[in-house]
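What follows is a group of structures, each given as C-alpha cells.
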Structure 1
Amino acid sequence: MKYKDLSYRADLSEPIDISIPINDGARNPSCYWAADVRFEVIKSGDFIGDVKQGGSVNHKQITLIPHGNGTHTETYGHISRNENATIHHLHKSHHCIAELITLEPEALTNGDEALTLDAFNKKRQHLTEAVIIRTLPNSKNKLIRKYSGTNPPYLEAGITKKLNDEGVKHLLVDLPSVDKEIDGGKLEAHKSFWGMNETKREACTITELIYVDNNINDGLYLLNLQTLNIVLDATPSRPVIYKLELC
C-alpha cells in the first residue's frame, strides 16, 4: 500500500485487536447509565438453547446498548434526525492508514480534564485517514470501568475541528465519549468532527471505548474497522490494527 509516495506492507497474520470484548453481566465498561449486558438462554417447550442444561445446541439472546456497553462505532446519525444515517447505509470504508498517538488529559479551569488541541498538535506526526487516541493513565481497568456520573475526560472541540479540516474519516478514542458527559446538549466535538453546522461528512465515523495496550507503540498502522451490518446509528465494533513496515 502507498502512503505519501512510500510503499508499506502489513502482515495480516499478526492483528492487534484494540476493541474490548463483550462479556455477559457487569464485566464490561459502561457509560451513560447503560444497564449491564445480558446473555439469555432461549427456551421454548422442550427446547433449551444450552448444552450444559441438556440442550443439543447453544442458542442465546443478547441484550446490550451499543453506545454504553463497550467498544462501538457511530455515524452522524447519533446526533441527527435522519433515520438513514446508519452504519448499514454509510460505513463503506473498512481499511485505511491510521496514526496512533498517546495523550494525557489536562486540568481545565472549570475542574474538568480534557485532551487539548495544543497537546494533540505536538503529538500528531502524519496526515492519515484515521486517528487513534490512547489516553494516560492507561491501566487495564479501562476494560471494566464504570464511567457513569464520573465526568470523564473528553476532547476539546478544536481537535475534532482540525480532524475535519484535514479530512480525517475515522476517529477512535478510549474514552466513553469525545464530548463532556453532561454538556447541556452542546456536543461540540461530535458536531465539529461531522461538520453538522456546515456540509455533513456522512461517511465518517467515531469509535469510542477502545483499549490500546501499553506495549503498542505510537505510529502508523493499517486499520481494519469491523462493524455489524446494522440499520442503526451505532454498533458494537472490533477495530483491528496491523503494524506497517516500509517495503
Structure 2
Amino acid sequence: MIKVVIIEDEIPARNKLKRFISELEPQVEILAEIDTVEAAVNFLKNSSVDLIFSDIELVDGNAFEIYNQISVTSPIIFTTAYDKFWMDAFESNGIEYLLKPFTQDRFKKAWDKFLWLQKSNSGDDEILTKLQQMLNNTQLEKNYKKRFTVSSHQGIYFLNTDDIAFFEADEGIIFAVDVSGKKHVLNESTLKDIETLLNPSVFFRINRSELVQKQHVERIERYNKNTLAVQMKGYKDHLITSQGSTAAFRKWIEE
C-alpha cells in the first residue's frame, strides 16, 4: 500500500485528485488532506509518507514555506495553476509539475514517473533536466492573453493587457486597474483564472487579492518587517505584499 498526503486548499481540486488516485494501481492510502502551511508542517514532521501531492498557493501562504521549515524526504508531485514556480519545485523534492487544469492522462504520467523512480536509481539532475526541457517547450508554445473584454451599459469594449497596471479582487468582483487609475469590471470570476492567462515573468500575485504588472511598478518601499508597499503607475494608494509572497516578489521584480 502506497501512503500519500494531499496538500490542497481548493475542495474541487482536492476531490479531483482523490478521484484520480482512487483509480490507480497499486492501491493508495490517503493519510491526510491538508489545506494550510501550518497544518502541513505539523503533520509531515511527525509522519512518514511515500508521496506528497502539493498545491503551491495555500490559504495561509506558499507551500515552499513547508519545505523550508522541515526536512521532507518524500518525493512531491506539485499541482498548481502557476507555471512560474517550477524551478523552486525541483529544489524541494519535486518529481513532477502538473499545471491545472490537468487531465487524468497527464496525472497518470506523473504517477508512472513516481513508480519508475521507486524502482530506478536515476539522479535528480537527470529528472530536473528532462522537466526543464518540457516546461521550456510549454512556455514557448503558450499564448498569453493580450486584451480583456469589458461589458458596460454602452456596450462591449476591449482593454489591452499592456495598459493594465494591476488586477484586483474585491468581494467576488474582478477589476482591471489601468495606468490612469480607472477600474474596469471584468467577466473573469477569480484572480486565479486571470493569472493562468498571463505571462508570469510580467505579472505577479503580490497577495490574495492583487496581481501587478512589472512595467507599471514605479516604487517599492518597506511597509513592515516582512512586507513591502508597492506604488503602481496612475494609482495613489500603495499595494501591500503578503508575508508569504514578499521574498519571491523581490526576486521577480529584479529579473
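What follows is calculated from the coordinates using simple rules that are stated; it is not laboratory data. Note that the structure is predicted; figures quoted are calculated from it, not measured. Cβ atoms are built from the backbone, for glycine too; each structure is taken alone.
Figures for the structure shown
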quantity	calculated
Relative contact order in percent (Cα under 8 Å, 6 or more apart) from the coordinates reads 30; which among 1, 2	1
Structure with the greatest value (metric distance in nm of label points 7 Å out along Cα→Cβ at positions 103 and 151, set 1, 2)	2
Ranking 1, 2 by mean count of other Cβ atoms within 10 Å over residues 47-54, the structure that comes out highest	2
Which entry (1, 2) yields the derived value -8500 for helix-only ellipticity at 222 nm (-39500 (n - 2.57) for each DSSP H run of 4 or more, over all residues; to 500)	2
Among 1, 2, which structure scores highest (criterion: distance in nm of label points 7 Å out along Cα→Cβ at positions 15 and 231)	2
